[in-house]
Structure I
Amino acid sequence: MRRKLAAGNWKMNGTSADLAQIETLARTHVGAISEILIAPPATLLHRASEITRTGPVTLGAQDCHASGSGAHTGDISAAMLLDAGASYVILGHSERRGDHAEQDSDVSAKASAALGAGLRVIICMGEALQEREAGNTLDIIASQLAGSVPDDVSGENLVIAYEPIWAIGTGKVPSLAQIGEVHDFLRARLEQRFGAQTARAVRLLYGGSVKAANAEQIFAIPNVDGALVGGASLTADDFTPIINALDAI
């Protein structure tokens, strides 16, 4: 049975004052059915880990380097993130692929490094609007899944997040049928590559303008095991209704 996952990606947002939002989540969701994850900026990871050490919230990082150490000014290794308190790392987000020209091979290398350090990985994939309109969505997803996910994963350490680029932060959301089609496709492709047992254990998240108003409908779709949430995860008031909707499924 896959445990549902509500993951919040704070992106480049948050300073010390915002740790209070994590404290509120930790108090509010004691006994939560779903797993709750916050990925704050790296500057807050260690202090956030002191808040979440015994509570229901786990922590993730937003990226890591593919190397374990070395002359990589400004980068952070997976081992450093683990040491700072992270248990997950988000990789291959469309903003990393777009802003930093990351390729599938880069994401795969980072994922291997993260897994080797003991982190779980959330690997993101999704199509641009022109790719959706051209009917190429499943081809794009198939290519990203094949190129971004290394062979050394398991159902316990891999999470896939489907985030159509055109829906991130825009307020636009694919139809429920479109979300379901991609998630069913991902599950089938994972089974082809890794076998039924592993495929059944991998959690598939939807991301892209998830809010309290649409969360319940999205979470009711088969093969949607939770969400990767951006802006709506920045405050406990906005994130809590999404977590509650997931718990209710």
Structure II
Amino acid sequence: MAGNAKIAIVTGAGTGVGKAITRGLLEAGYTVVMAGRRAEVLEAAEREVRAPGTSVLSVPTDVTDPASVAALFARTKENFGRLDLLVNNAGIGAPAIPLEDLSFEQWQNVVNTNLTGTFLCIQEAFRLMKDQDPRGGRIINNGSVSAYAPRPLSAPYTATKHAVLGLTKSASLDGRAYDIACGQIDIGNAATDMTARMATGVLQANGTMAPEPTIDPKHVADAVVYMAGLPLTANVQTMTVMATKMPFVGRG
């Protein structure tokens, strides 16, 4: 660990927004524990974001598995002694098919990752942050503009992101007693592999297909670094970072 660097965990750190957030935090002087399901993807991302003078640790983690999540936080405590920041970024979607055609497994997979995984990580962060000295820390959940307005054929993703918003509020309230601040970043169309199809066309609420603008994930990382850098007496409860001309306000 470099000097008095703050310690952060980023889930879903191997790709897309999570990798961008990891890079941003490293550049801001944080020590980052990168968590993700696929060890080889995580290791490749670590090689990409690591720079001279930075401190990073990769821990393969399945956020849907309570034992795996507990091991992630235990490893963090063992290596660095504390946790200052948790970024709950891991998330998945289901196929864009009619709601009535979704299988139970497709529904459950999204719920397990986006909602239960976020809860399990928050729970472990609370346990660690409330007992460390100095006490407290910050949790930032990756919501989505889908926490407020759905896309067509997105029931599991939209439902879980609405639920994450409620979980963020509960954690924000319950964390006050332990100097734990909890907020949410809601992202609209960050340019990642998940949003690559938007350049050619994505289904709109009126049934048409239309291309949508995207933004560099670095803008999301910059926002997270800002939120993370506040003193624990201040909190960004929610922040929306989106492509200016995307169809969110009015959804069309």
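The maximum of distance in nm of label points 7 Å out along Cα→Cβ at positions 70 and 198 over structures I, II, that is, the highest value, falls on II.
Here distance in nm of label points 7 Å out along Cα→Cβ at positions 126 and 214 has been calculated and equals 1.0, so which of I, II was it run on? Attributed to the structure labelled I.
Largest in distance in nm of label points 7 Å out along Cα→Cβ at positions 166 and 238 among the labelled structures I, II is structure I.
Of the structures labelled I, II, one was used to calculate FRET efficiency 1/(1 + (r/R0)^6) of positions 14 and 222 (r between Cβ atoms, R0 = 25 Å, to 0.05), giving 0.15. Name it. Source structure: I. Looking at mean count of other Cβ atoms within 10 Å over residues 150-157 over structures I, II, structure II comes out largest. Largest in Cα Rg over 2.2 N^0.38 Å among the labelled structures I, II is structure II.
Supply the structure label, taken from I, II, corresponding to FRET efficiency 1/(1 + (r/R0)^6) of positions 78 and 174 (r between Cβ atoms, R0 = 30 Å, to 0.05) with the calculated value 0.40. Considering all the candidates, the number was obtained from I.
Where a number appears in this text, it was derived from the coordinates with a stated rule and is not lab data. Everything numeric here is computed off the predicted structure, so don't read it as measured data. Cβ atoms are built from the backbone, for glycine too; each structure is taken alone.
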